[in-house]
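**Student:** Each structure below appears as structure tokens.
No lab work stands behind these numbers, since they all come straight from the coordinates. Here the structure is a predicted model, which is why all the values come from computation and not from measurement. Cβ atoms are built from the backbone, for glycine too; each structure is taken alone.
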Structure P
Amino acid sequence: MSKKNKNYKKVLTEMYHLLCKAFGPQHWWPGETPFEIAVGAILTQNTNWGNVEKAINNLKKQNTLNVKAMHNMADKELVLLIKPAGYYNIKAKRLKKFLDFFTNHYKGSIEKMKTEDKKTLREKLLNINGIGPETADSILLYALEKPIFVIDAYTKRVLIRHNVVSEKAGYHELQEIFHKNLPRDTMLFNEYHALFVKLGKDFCKTKPKCEACPLRGAV
């Protein structure tokens, strides 16, 4: 497809249906509560989900996967519990900053946080040290059920390889393509991003398996 004349709506819709047909529902994000999802979104920075699961399980075993326990926990203890997720000193500080924000602004209540306007809440999250667009949007979409599309490395890689966007496209530009060409629907954005992750992990790897790709020849 020519980069000068794209029908993004048609392309994105076709890709979505092909991925749904190939993989089925993904039931994302893996997490039992919105708070667990938010913690996982911070822990998953620069690591794989298997390592995050180990850290989450450590918190669960100590019955500390809750706002009050983690907020009151000594930094050294938190570091030890989340160690499997890597960059544990940095991530412990980021979690503490998020917990301060969550406690001070919303008294540790996800329901209170959900009532905040999406744009305002996104700006507040981005002001927390260590939380960038992908982490903020993951919290908004998966923990708070706000209709916002998450752009990650898998999504960008797939779109570039299928000649939908250029390698120079930034986070906001990519996000706007989805926002402008698909219905602003939380479940759709949830499922679509999860399907990109599945495709990226199984086929669109650093060394891609193009011959078996569900999108091969489609766009």
Structure Q
Amino acid sequence: MRFTRFNATWLVLIACVVALAGCGERPPPLPRLDANAVVLAFGDSLTYGTGASTPESYPAVLEGLIGRKVVAAGVPGEVSELGLARLPEALEQTQPKLLILCHGGNDFLRKLPEMQAAANVRAMVKLARDKGVDVVLLGVPKLGLTAAPAGFYADIAREFRIPYDGDVLKTVLTDNELKSDWVHPNAKGYARIAGSLAELLKRAKAI
């Protein structure tokens, strides 16, 4: 896959993220992804890549970094209840070995009950695991000055013992140089997300 839009600065940025992330605590292990394995990136506008072109979205960049097919299944504006309803068909169509789940942000923006978002995200993780699909979870920041992810993401990751990244979206969405607007990354921000996920998969022994 060719990434003609990336300049040397962005590639250095990804390399720095990978080097720094490697110093963290080792995540729960994942089975190694075969060369022909499919990864399903599932979520809302953050997965769709709003704020950048399609080749600059995090799933497209991640595909190039890990050398496995990454299917982007992001629907802008989608709340977690609709994501849960959509996930079974997405899993059936793509038959992934790994699900990267990034959902719940629109629940926060619409001020829907946090317990509802937690229940839906947990149900999505359980649905994938029950079908034999491994899961990586991204924590989505809540509204507020700190932009910290809702606590339920880390709780779900511990419950299911799945790799979890609760830092990268917070980092991106609190840095104006990495954002296209107040809730979406730009191309550099999506590159940061892809780099962090690639390193997480490496530390989990998936690649």
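**Student:** For which of P, Q does helix-only ellipticity at 222 nm (-39500 (n - 2.57) for each DSSP H run of 4 or more, over all residues; to 500), calculated from the coordinates, equal -14000?
**Tutor:** Values: P: -17500; Q: -14000.
Structure Q accounts for this read-out.
**Student:** Another question, then. Taking Cα Rg over 2.2 N^0.38 Å for each of P, Q, which is largest?
**Tutor:** P
**Student:** Tell me which structure, out of P, Q, gives 16.4 once mean count of other Cβ atoms within 10 Å over residues 30-37 is calculated.
**Tutor:** P
**Student:** Next question, about the same structure. Quick check for you: by distance in nm of label points 7 Å out along Cα→Cβ at positions 38 and 182, which of P, Q is greatest?
**Tutor:** Between P, Q, the highest calculated value is found for Q.
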